[in-house]
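Computed from the coordinates by the stated procedures, all read-outs in this text should not be read as laboratory data. Note that this is a predicted model, so its numbers are computed, not measured. Cβ atoms are built from the backbone, for glycine too; each structure is taken alone.
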Structure P
Amino acid sequence: MKKLNFLCSELSGTGGTEAVLVRVLNHLVDAYDVTLTLSNEPLKKEWLHNLDSKVKILTFKGHNNITKLAFISKIFLTSRDTDFISLSPKMILIGAKIRKVFHKKYKLISWFHFSLTGQDMFDIPSTLPHADGHLAISNTIKRQLTDLDIPKANIKVINNPIDDFDITPSLENNSNNIRLFFAGRPTLGGFKNLREMLTGISKVENAYLDVYGTSDEIKECQDFADSLGLKGRVSWHGWTADLWSKIKDRPTALIMTSTSEGLSMIMLESVSHGIPVISSQFDGYENIVKDGINGFSYPLGDVDKLAEVIKKTARANLNPQKVKDSISEFYPEEYFAKLDDALSYFLK
C-alpha cells in the first residue's frame, strides 16, 4: 500500500484546516498508509480523536527550532516508499533540499489552506516551485499559483469538503432584529478585521452580533465594540467545540470582513446550513459567495456599503434551499472524486 505523510505546522486545533484534515485522512486510509506529522503540539487536541485509528500521528513537542528542523529532516531521510503532502511551505523547501542532496525519490505535493498573496508569513516564491504538484483549494489559489509561473498541468483544483448539512430551522417570531454571527479568531485588525465589522454593525440600529471564538485580542475587540455603543448588541460566546449545537435557529447571515482568506470553512458550513453570507470582497470570496443567491458582498474598507449590505441581506430573505444548493461542488461525493483523481495523477 502506497504511503502518504501529511506535513502540517502551527495548527491550533480549532480551525477549519483541522476539520478538513480529519475528513480527508479518514477517507484516504482505505487506499493509503497515512501518517500525519505535526511540527507543533496543538493547544486543542480534541480533533485528533476524530481521526481513524489507522492514521499514524507524529508530533514535535519541543520549542527549539534547531531540534524541530532535525525532527522534520529525519522524517524525510528515514521514510521509505513515502510521498509527502505538505500544508507548510517551509517543509516543502526542507524536503526538496534533502531529496536533492541524498537522491531521494519521493514526491512533494503542496496543499495550502491560505491565500498565497496578501500575507508575509511565508516566502512563497522561494518554496512553492520545489513541489512536484499542487492541490488547490480554490480557483483563486490556482490563479495565484499560475502567477508564480507554476505550470497549469501541475495544479489540480479540488476545493474543500463540506458536509451536506440539514437546513437550520428559522426562529419563529416576528422580531425585526437582524441576527448576525461570526466564528473564528476575533482580531480587531489583521486578517479577520473585526474593526470594520463592528463599525458597520454600529450603523445598523437593529443589527445584533454573536461572536464564537477567542484570541489574545478578544478584550481589545470587546472594548472597541463598547466604544461604538454596541454594549448589549454583541454577545461574546468564546470558543466552542461544536458550533452548530449552539446555533439552533437560523441567523440572518454569517458576517465576514476578512482582508484575506484561503477557502473559508465557516462560510461553506453556513451556506450548507442554508444561512447566507455577508462577505468583504477579499481575493477569492467569489469562490463561495454568489451575490443575490447565497449572500451579498461589499468592497473591503467601505463600512457604509457594509451597513447597506447588512440591511439588504435582511430584506432579501434568500431561499435557504437555494442558498444550500449553491455550493454543490463542495459536498463529499464530488469532492472526494476530484481528490482521488488528483492524487492518482500526481503520484503515478
Structure Q
Amino acid sequence: MKKRKFLGLVSTVLMTAVLVAACGSGAGQKPTADAGKDAAQGKAEGIKIGYVNLIAAAPAIVAKEKGLIDKQGLKAEFFSFANGPDLYKALSSGKLDVAYAGMPAAVNWGSRGAQFKVIAKVDDGKFGLLTKDSSGIKQPADLKGKKLGTLVKGSGVDYLIRAMILPEGQLTEQTTSLVQLEMGNMEQAINSGTIDAAVAGEPFLTFAELRGLKVVKEVPDPAFVILASDSFLKDHKDAADKFLQGHIASVDELNKNSKDNAELLAKAFNVPEISANGKTYSPGEVMAQALKRNKFETKFTDNDMKFYQEVADNSLKLKSIDQPLDVKTIMDRSWIK
C-alpha cells in the first residue's frame, strides 16, 4: 500500500509539473494585442480542458478524439485526472479554463470561495458497491468490520460512501475501514483480499462485473457537470460559447449509441477483451455495456438542482465543508438555454 501511495504522489507531482508547463502561461488571462493579431490572422483561440477519467466524462473524451471543440474554431488541449480534487486544484490555480468533474468536489471548492461557475450538465449515472460473491456482503450493513475501497477525501466516491452507503448500513468510519486506492486498482485489491469491497464507477464497474465480481448495490453517480473559471467566462465569452457548442455536439454524438463511439471510448480507456460466462466480449462490447449506466445531458432540471443542494447539505453534515452553501451561488444556468 505504501508503494501505491508513493506512486500516486509521484503521479500527482508529475501531472502538476506538466500542467504548469503546458497551461501556466495562458489560462484565464485577458486577451493581449498579440491575441487580437492572432485572431485577425485566423489563428484559433486556445482552451485548456480538464476531465476526471471516468465514463461520466465521456463527452470530453469524444470531443477530444473527434475534434468537436476544434470544429467550433478553438484550439483545445485536454488533460486527464484520476480524481476530482486534483482537477479542482488545477482549475482553481488557473492551469485550466474548464473542467468536467463531480458536484461533491465543486461544493467543497465553492464553499472555500473558489472562482468558478458550474455552467452545464454532463450526465446522470450509477456507481456500484462491488465485492466477491463469496464475501458475504449483500448490503451496506454487511460492511461492518470490513475494508472498503474509496478515492481521496472530497471525491464523488468519498461522498457516496460517507453520505449514503455507511448511513444506510448504520455504520461509521470507525466500524468500517476506508482504504484509499485508485479506481483502476480496486478490482485487483478485492481479488487479492487487500480490501473486501469497493465503490467504483464505469468503466471499472463493468470490467470487474464481467470478470466475476458482484455489484450488490447501485448508487447515483454524484453528478458530473462542467465548470469554468470566472476569469475565463468574463474575458473569453466567445470561446466559452464555442466550447459549449462543442459540448452539446459531443453529447448528441454519444446519445446516438453508435458502435463507433463505444469503440472510440474503449480505446481511450484501454479496455481489454474479456472472456466470461462462455462468451468473449470485444473491447467495444465491454464499453457498450458500461455505457448503459450513464445518461448524457446538457441542461439542468429542477430535480438536478434539488439533488445538488442535497449534496451540499450532506457535505456540511459530513464536515467536508465548514459552512452552508446555496449551490445556486456557484452555478450560472444562463450559458445553456
Structure R
Amino acid sequence: MAKRALVTGISGQDGAYLSRLLIQQGYEVFGMVRRSSHSGIAEHRLRWLGILDKVKLLDGDLLDLSSIMRLISEVQPDEVYNLAAQSFVTSSWQQPVLTANVTAVGVTNILEAIRLNRPQARFYQASSSEMYGRIQEPVQSESTPFYPRSPYAVAKLYGHWITVNYRESFGLHASSGILFNHESPLRGLEFVTRKVTDGVARIKLGLNKDLRLGNIEAKRDWGHAADYVRAMWLMLQQDHADDYVIATGTTTSVREMCKIAFGHVGIDMDEHLVIDPTFYRPAEVEILLGNPAKAKQVLGWAPQIDLQTMIVEMVEADLDRLQHPTVVSRS
C-alpha cells in the first residue's frame, strides 16, 4: 500500500513543493487547510504546480486540538509534516499572541494528537534559522546557541524544543529541520525576495517606477524551496529522528540579490531602488549563514539550485504572471 502523508500548511510554498515531491515518491497526500470564505484562493500554489487534483484537502486548524485529533484518526498517516505557521516575521510584532498560538502551541497540538492516536507516525517540524537571531557564532550549526529576535522566532523556538521534548519523552520519531531562507516563484509577495522579483518585473513592464525596501545590507543564506523540501522528506526516512540545519553555506546581502534581479532585465538598480526606513524591523537580524555539513553527511543532501538561477526563475515567473493574469492570483 502507498504511504500516507498529512501536510499542514499544504497551501503554502513549502507545502506545495513537498506535496509534489511526495506524489512523485508514490505517496497518498492529505493536506490540512483552514476553512475560508475565499474558496479556491488557498489552493493556487497547488494549481500552479499542477497537483491540485492529486491531493486531498481536509478542514482543520492548528488551534483546534479536536480537529487535529480527528484528522490523525481519519487519515492514519505514516508521516506528518507540520509546515503551517504565522510565518511572516514582520507581522509577528503586530500579532504576537496569534503568532505564539499558531506557531508555538499549534506544534504541541499536533504532537499530542500523534502521541495519542498514531504514535508510530513520523513527524517533521519546520524550524527556522530566525531562531539564531543575534548570532552567537559566525556560522550556525545544530549546536549553535539560539538568540531569537522576533515574536516569530521565539514561537519557532518553542516549536523546535517541544519537538525535541516529545522525541525524548515519548519516543516519537520527531525531527526538526532548521531551515535557512528558501525561496521560489511560489513565495508570498510579503517576503523580500518575492517583493524584489515582483517589483523588478513591474518596473520592467512600466507598471511601477520604484522598488522600496528597508535594510538592504542584511545578509541571508538563500536556497530554493524545491531543494529544501527534499531534505524534509529525507529526515523522515532515517532510522532515528534528529535535527538538521538545511542551508547552502553561502550568505548574500539583499543588495546583491537585488542586483541579480535588476541585472537580469537590464535595468540600472540605482535608478529605481529606494531605501524606506518604514520597512526596518524593530530588531534586525543582520546576517545568517548555515552549516549544512550534518545534513550532507547523514542525509546525503546538498542544494542543487544556486541563487542566480533561483532569482532569474522568480523574475521570469513574475513577468509571466503580470503579462498573463488569471482569475485566481498565482502570487
Distance in nm of label points 7 Å out along Cα→Cβ at positions 62 and 254 - highest-scoring structure of P, Q, R: P
Of the structures P, Q, R, the one that 61 was derived from, the read-out being percent of Cα pairs over 20 Å apart, for residues 134-213 alone: P
Which of P, Q, R yields 15 [relative contact order in percent (Cα under 8 Å, 6 or more apart), calculated]: P
